[in-house]
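What follows is a group of structures, each given as structure tokens.
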Structure I
Amino acid sequence: MIYNRQYQESLEEKFLAPYAIHSKHSKGRKYLETEPDYRTCFQRDRDRVLHTTSFRRLEYKTQVFINYEGDYYRTRLTHTLEVAQIGRTIARALGASEDLVEVICMAHDMGHPPFGHSGEATLNYLMKDHGGFNHNHHSYRIVTEIERRYPDFPGLNLSWEVLEGIVKHETVYDKTDALEYDPHLRGHLEAQITNVADELAYTCHDLDDGLRSGIITPEMLQGIELWEIVSKKHLHNACDLEDLTRHMIIRELTGFQVTSMINSSFDRIQASQVKNSKELQSLEYNVVGFDEEMSKRNQILREFLLKNMYHQYRVVRMHKKAERILTDLFNAYNEEPSMLPRHFQELIQEKGRERIICDYLAGMTDRFAVDEYAKLFDPSLLP
């Protein structure tokens, strides 16, 4: 038997929760297309994101450490893959659409510029008089207009529910801009799962990178309840954290939080008595999230990371370098737009010079931006 699209859609009807988003009931695409024989619409969307230039570039964009700081630290791409893995696990347990969660997870950070959140803050400042810059909105622009891979439409022509999930992506550090995608409604179940998977992934895995780098030590984590819960059976000497022990602790920390997230979310869904996705989105609260106790534990860990890692002097110095690189490049291109690649120059009249320069910079990888800076400002190098 061949599992064609219609059969896969029938399996969704059988196994997904009634308040999940079913691919058969998608609101469709902006530009009408015939759907493939062996993939649902959300599977097709996932494949379209996977094959984009913007997705591949995430390999060389900062998560916390700039790309050239070391080969073993997470990049924006590995973070994205880890978010997708955690998201699929939560989706499977809650009866949500794994395919829809996966594609939103894969696309949620495509709009990140080089050098992580410091790059975003710099571009937002440089664009303060020209509409600003927000990586969530830029992710949306990438999949709806910037990526050019099809002759009949701009962008990727993704399904309505995928776009809704992208624009309603919201975490402690990311704010939503729902645009025309039912701003009066909360994100659907799959969008909510993506949001918590993102927070959970960067908390656990940034801690892992901090420990690997030596910026964070086990002694510093004493008194952090989440750390003490998951490390007590693995760490017998606070000063001795071998790689294998660190891997076991981070794996247990991730699993402990995922399990808590699933259980508390299921309880909240059951208590809400929602019968379909519209009812779920109309609630006054998100159904996916930690219970109060785990939220407090997670908040303490996030505050620890903010103080001891994200604001640590080595990380801050990297951020200041990134700020200077992007600022000098922006000003140089603004003074002489002819230094931009020709296809970017051709868009200036339509989009505006500053916006096109911002788009060009946002698409750069860390190492490309560093190389471009050297070519423009180091007289010993050929342009």
Structure II
Amino acid sequence: MPRPIQAIIHLSALAHNLQAAKRSAAGSQVYAVVKANAYGHGIERVYDAFKQADGFALLDIAEAERLRALGWQGDILLLEGIFSMQDLADCQRLQLSFSIHSACQIEWLRQYQHSHPEAQFNIFVKMNSGMNRLGFTPEAYRSAWTELQQLRIVRSLTHMMHFSDADGERFGECGIQYQYRLFKQIIQDFPAPATVSNSAAILRHSAELQSDIVRSGIMLYGSSPDYPAHSIQDWQLQPAMSLRTEIIAVQQLQAGQSVGYGSSFVADRPMRIGIAACGYADGYQRTSPTGTPALVNGQRTQLIGRVSMDMLAVDLSAVPDADIGAEVVLWGKSSCGAALPIDEVARASGTVGYELMCAVTQRVQFAIDRAEFSAPSQLKSLEET
């Protein structure tokens, strides 16, 4: 039999979180962001839960092609735009929208227009309003917009920006204020739809922002974008991925005995520990220290010692009935319903939930949990993928 580690994708949670985005951004179109293979969940696995989205947003043309193969006929937005003029042929074939954030991309459009006069694209013009990643500076934005308006290859234009600090404050004031003031000042002379809101802005600032399209990302997957200020319970979100494994060995330690590589944990009393089939080769963080939370048989406990390639140790002091075969939840939901939000594990590990869910490796078997999800009757409640 295969190793007992498994990543469970909960379709009902994904659908629930999408509806939470729609409620928070009432009046806006809600795009589901499925970049990085749907944040590690798998585009094909999450698709049924996200069919009620108004569009999808991602980075790679190959991922867009997978969505079209699944039957999606609505809008697909390439968040980083095109990387060469050759990409425009794929955008035309797959009917993709894309961002424009540099002068060279405008030149590619102009050149493509000469050889493909029939082509037309929906363009999202990105402003660098202060994050300094992608986009035209405010000084260059007006001329870029005007230049794009004059190209017949452009079917429509949408204003676009991205918040750097929507999850908190920026230099002592509300994190969205500086960027949004600048953005609004520049676009006021160019009436058109706008997309500004990411997950943090959807949940924290929807009442303050005019975002005709919102880009719902991390919140869809059951992680709070502003944790620890707010938990997923505060935002009424549900864990969408559960990383589960089992105890494969039990050890009885005496005071003074150590656990794992580097002997980083030394027992100060007699204690019972379980060895779980999960390690950094499965995508779990090697840097997760002693004290990182886990569930054993639905009961909260903690990691002890250093995470190795294939195994980690958990304290069984609070779970005296746990033995070989006991369920271990590294994040998500246990089979009995107990929950361990991914944000708690990420914070203990010095990272964010995004990284944990994206890092699960190919050797981990995935399964789709369709319980409580309205899917075709012929599909099983737990389907191996």
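For mean count of other Cβ atoms within 10 Å over residues 292-299, which of the structures I, II scores highest? Working shown, then result.
Working: I: 14.5; II: 21.1.
Max of mean count of other Cβ atoms within 10 Å over residues 292-299: II.
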Original post:
To which of I, II does the computed value -17500 (helix-only ellipticity at 222 nm (-39500 (n - 2.57) for each DSSP H run of 4 or more, over all residues; to 500)) belong?
Top reply: I
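Laboratory data are not the source of any read-out in this text; all were calculated from the coordinates shown. Values in this document were obtained by computation on a predicted structure and should not be read as measured data. Cβ atoms are built from the backbone, for glycine too; each structure is taken alone.
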